[in-house]
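Peer 1: So, here come the structures, one by one.
Bear in mind that the values in this text are calculations on the coordinates, not laboratory data. On a predicted model such as this, the values are computed, not experimentally measured, just so you know. Cβ atoms are built from the backbone, for glycine too; each structure is taken alone.
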Structure I
Amino acid sequence: MMKRRHLLVAALLLAANTAFAQDGPVKMIVPFGPGTTTDTVARVVGESLGRNLHQTVVVDNRAGAGGSVGTDQVAKSAPDGRTLVMGTVGTHAINAALFRKLPYDTLRDFAPVAFIGYTPTLLVVGANSPVKSLKDLAALAARPEGVTFASAGNGTSGHLAGELLAQRLGGRMIHVPYKEGAVAMTSVMSGQADFMFYHPAAVMPQIKAGKLRALGASGAVRSAAASDVPTLMEQGIKDFDLVAWFMLYAPAATPAPTLATLRTAAAAALAQPETETRLREQGIEQRAMRADEMAPFNKLELVKWAELVKRSGAQVD
């Protein structure tokens, strides 16, 4: 199997090594700040993609408006394959429902290049919290004062996961948005907020250090990065399958031959063992997705998250 895999990678690399449209670097826009999970994922993928294209891939952080600023820049960039965006469940699914006037159209303005992977979030509480189970959390939420849950901001996947949990468990759960996920996590560790949903790559070091405790995972299956943590659905919470995902996009009018080159190079990059390992270290689980599957997947995600945003009442403009 390994030999066949290496032969496949070699074949993909050979196809991608054809001359790329123009000389000069490829810019990969990250619509969030340095050090975020999206930034780390982009740098891992960009390094490998650059080798396959025989081009330098420059990661450019353009944060703002929940990722909409940098994403819109790519939507309006020249469709020559030189400017890409590391899209997320936020920029390409949640924001369409969260913002009344989003400056780009998620489906019309982009051409998917590669599905990078996904990660469930972990429901965590502070290590000193009296909450040891979902039953404990439900009991606290049933009190008049309820409980608080932190997130990296209004409309983020962590916010919406908390709102869905409130609907499923009942009781009073008050959202406390922060500007950054790391600050929100600190608030949970200190006991200022009762719980939060966040990426395994961020919370696992704190769990291992004895500062956080995980109660469950938000996906349909357990996280590979935290295989001992049962999913919420395993614990009786129905229809709780929310994961964060990452997809690389080019502007919609990018010519078919250029898109084909980018897709081949990206597929080869994702198939390389080093890339797989580095993504896994960030809690990213890969899922093979053909070019003709990516846009339909995106469309379904738009519908799913729009319903959840509507239920939560979240709005940022």
Structure II
Amino acid sequence: MQLPLGKIPIDVLKTVVFKNLGADRREVTVGPAAGVDGAVLDLDDKSLIVSMDPITGAVERIGWLAVNVNANDVATFGVEPAFLFSCIMLPENADSGIVEAICSQMNAAAKDLGIAIVGGHCESTPSLANPIVVGCIMGLTEKGCYVTASAAKAGDKLILTKSAGIEGTAILASDRETELAKALSASTLRNAKNFYRQISVVKDALTAYKTGGVHAMHDPTEGGVAGGIHEMADASGLGVRIFEKAIPVQPETAKICSHFKIDPLQLISSGALLISAEAKSADKIIKNLKQQQIAASIIGEFTEDTDQRLLIRENGAVQAFPRPSSDHLWTALMK
């Protein structure tokens, strides 16, 4: 079976990856699972949240993204990210300037979020075309004081912060700037490149968690909002109804997606946050997010039937909610 670009399919995760997990350790409270972007290790009276992600589809701001994307995964547990390890792999013949650029980006991003960079590895890697940065971030909390992406409940309202396709918009505007400059206005392209400023969901997640009523959170990275919703539903064993007209798509994202003929709902969406919350708490969560200048809206709800994943189109038509086979960022980058 030939694998698609990006995340490997869920059936390969289940039949191969999750069957090769080494020894059992009593400290592992939450281990590898589809749709869950981190582990929980219980250590005496503390829970340690650990998450790891690579940055592979971006060139500009790769160090900055490595910090923020990994910090997002820890924050979706309702826990403040605190410690970072990184692995920086560089193309052959790379010079010290690229090391400085990546490390200075990581330093700035980590300082903004109060994260200590505590270790890692850096090398020049044979046959590598572009830099790859793998980050691993940890956060500490009182034992049991967290949520996971697998605890959504039937009847929960599904809240989305900000909009779809944030990270993909920023990546394409930066890495395909020359091409897009021929199709988009200078102001549209400039605004799209500045979407990087929206990529952190640390404040989104901690605000929602502290409000109360949150059962699960997940940041939609590869596969976009559509992929993230399916991952939450998979992890929680639920179905879902999504209302297309309720999903915000910023004009810059819509124009870039139209140019590359890709779906904004299937475009990598770091910067948005999916929150599954009890219905009576949803409005208060949205109110508190907006007080922090974070846009948020209810885009659907989880249902009991795990086989029923529905998209209600703007015209009222009902169809199966699309599950991305590969992130549409790769579709655009391959053109």
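Peer 1: For which of the structures I, II does the calculation of P(r) over Cα pairs in 20 Å bins from 0, in percent return 33, 55, 12, 0?
Peer 2: Going label by label, the one that fits is I.
Peer 1: Assign the value 2.8, calculated as distance in nm of label points 7 Å out along Cα→Cβ at positions 88 and 296, to the correct structure from I, II.
Peer 2: Among I, II, the structure yielding 2.8 for distance in nm of label points 7 Å out along Cα→Cβ at positions 88 and 296 is I.
Peer 1: For structures I, II, calculate relative contact order in percent (Cα under 8 Å, 6 or more apart) and state which one comes out highest.
Peer 2: I
Peer 1: Can I ask one more? Upon calculation of helix-only ellipticity at 222 nm (-39500 (n - 2.57) for each DSSP H run of 4 or more, over all residues; to 500) from the atomic coordinates, which of the structures I, II produces -13000?
Peer 2: I
Peer 1: Rank structures I, II by distance in nm of label points 7 Å out along Cα→Cβ at positions 232 and 248 and report only the one at the top, that is, the highest.
Peer 2: Answer by largest value of distance in nm of label points 7 Å out along Cα→Cβ at positions 232 and 248: I.
Peer 1: For which of I, II does FRET efficiency 1/(1 + (r/R0)^6) of positions 176 and 280 (r between Cβ atoms, R0 = 30 Å, to 0.05), calculated from the coordinates, equal 0.10?
Peer 2: Source structure: II.
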